[in-house]
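What follows is a set of structures for review.
Every read-out reported here was derived from the displayed coordinates using simple, explicitly stated rules and does not represent laboratory data. All values reported here derive from a predicted model rather than from experimental measurement. Cβ atoms are built from the backbone, for glycine too; each structure is taken alone.
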Structure 1
């Protein structure tokens, strides 16, 4: 289990629920647009909102955005997204609850060096520590958390010279920054290994976690497949990358990156968490595809059941076509709705039959009554 840290009033890691976050796509200098979009994201269930701060002016405007959100009763923690500008990170760290920096953009770049001697490698590591020290001290003073976000494709020349553009290089880059922070006694950290390639994202995260744990560190992990695209492809890539690691027991916060409005990312994130069984926020439905044995309209019935039982968070309901395979295949369901003849339904509680051969016109209402009565006991 990871250590628990605080990001404003939000707990992350250490047994806290896996947190859902997203990122605005408005101009940070447009305070009104950014505030309005943030509020829509929060209304959708977003628990942590990231906003880009490409320069000092944008970083300063985070304070105005924060003030307006607070004035409107929204206390969601904000994360400043920093790339090439260490000064913007230092300003932002005084104004918001978390800053995100990319190791590949916080080191010497565009030097043209293809090879580093061991001494040159260590000298740059030392310079990283010196450059980071000011930001770390500001974060300590303001109780600001930091995410070290390694991205595939933006590794430093130093890392590339030794490891190439590989999962090993991504993991090593993050480990070096973790060690820099540990040497300066700063531990309010979150780490991420982001890639648009799902396998690279999974492999690099597993490598990093193994390295980190081997060094006695236990920082929370942020999961996400970056630049996943939109529609079904973006959702599937996100589900495979994030879900695989959640099933490994890895991950304390997730972001689904879609080329859509950020509010659209939030339901997908909660669906992934639900499917992985790590954060239950809605009912779960086990439903067969039906076959020639099904003697009622199972597709219509499933939609009616979902609409009628949406309030039963955490309840698992089986909707099965017939009694041949239905009772066995829904064995871990709390309740079952199973076809038992032409237009007839049998209801189950667990594996026990409760009512047999109900007319399908009445069966959904009877199912709701059964669940409601059971939950009141």
Structure 2
């Protein structure tokens, strides 16, 4: 019986992780952490009986303690509680599915405690990959990707030497607005952007997919996960999300991982690597599929991807600014305070205004995040 600490248990990845745990039956949940969805967290506590639970605010913790007084489960709060959940002694693996740069400190703590990391929090590597990956190597810890595209690349690399990679071909669906021009995107509403054609995901990542910013974050994450320069990473639009990504090797061979759009597959692969387990669900019917088509991404009408490459090539604190500006802008769009096109415009404005700091430590990373928020808030009020 292996033990898992799940950070972000009430989100899309968290709930699907618990589906995998429930179906497989040989993982014990020793810790759960969530934001503010107390009702769902209570259900998870009653089903999985963790030793420790973290909820973000003291108010939510007080409510949860009343609801679960009969369970005798220890409840903690905030960053201190999140760190405690990340290093709980019983855990063999920590799945980090929290949203945003809040995931950096608990991931570092878990690595230092010798825990393998199933990584679903892309911001951790986007902003602090230069810290995380060397630390994991030093501590002998595995970083196992949970993102479908990165899991696909990871699977294609099995049995192959990393230095034989010629290109990483990172696929994208193109989102719900693929093929539209900037003028057609001007009046996009929240409800439109939340209708992803293939995947069922959380609200923020769904918006990020529609703007291609998510693919930009994945490019920067792949750079650290697989230790390849950005010039060896190419984005391809594959609208049906059947090919989850590909790797081209120096001899010209291309390996791809295909499957139905189901996040439980990369989750389960990370939890059981290097073993494969049966996973219930639909299987590809190639006779019905008939064809798989590809397109180049559109950098003119969806500039988020180009901005990500710029941030990744510059390095230092610029990826932090890219990520923080996007988080700010998506939150404002979801609350209907800015328009859809303002998302990429806000990212570019924040990047243009920023003075890059090289090789930032965690405090500098978090300071750059706050400075980006402050800059955009001031610009928004002006």
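I have 5.1 for distance in nm of label points 7 Å out along Cα→Cβ at positions 3 and 307, calculated from one of the structures 1, 2. Which structure is it?
It traces back to 1.
If distance in nm of label points 7 Å out along Cα→Cβ at positions 67 and 251 is calculated from each of 1, 2, which structure is the one that comes out at 5.5?
2
Compute mean projected area of the Cα convex hull in nm² for each of 1, 2 and report the one that scores greatest.
When mean projected area of the Cα convex hull in nm² is computed for each of 1, 2, structure 1 gives the biggest number.
With percent of Cα pairs over 28 Å apart, for residues 27-194 alone as the yardstick, tell me which of 1, 2 scores highest.
Answer by largest value of percent of Cα pairs over 28 Å apart, for residues 27-194 alone: 2.
Can you spot which of 1, 2 the value 1.3 was calculated from, given it is distance in nm of label points 7 Å out along Cα→Cβ at positions 11 and 267?
Only one of 1, 2 returns 1.3 for distance in nm of label points 7 Å out along Cα→Cβ at positions 11 and 267, namely 2.
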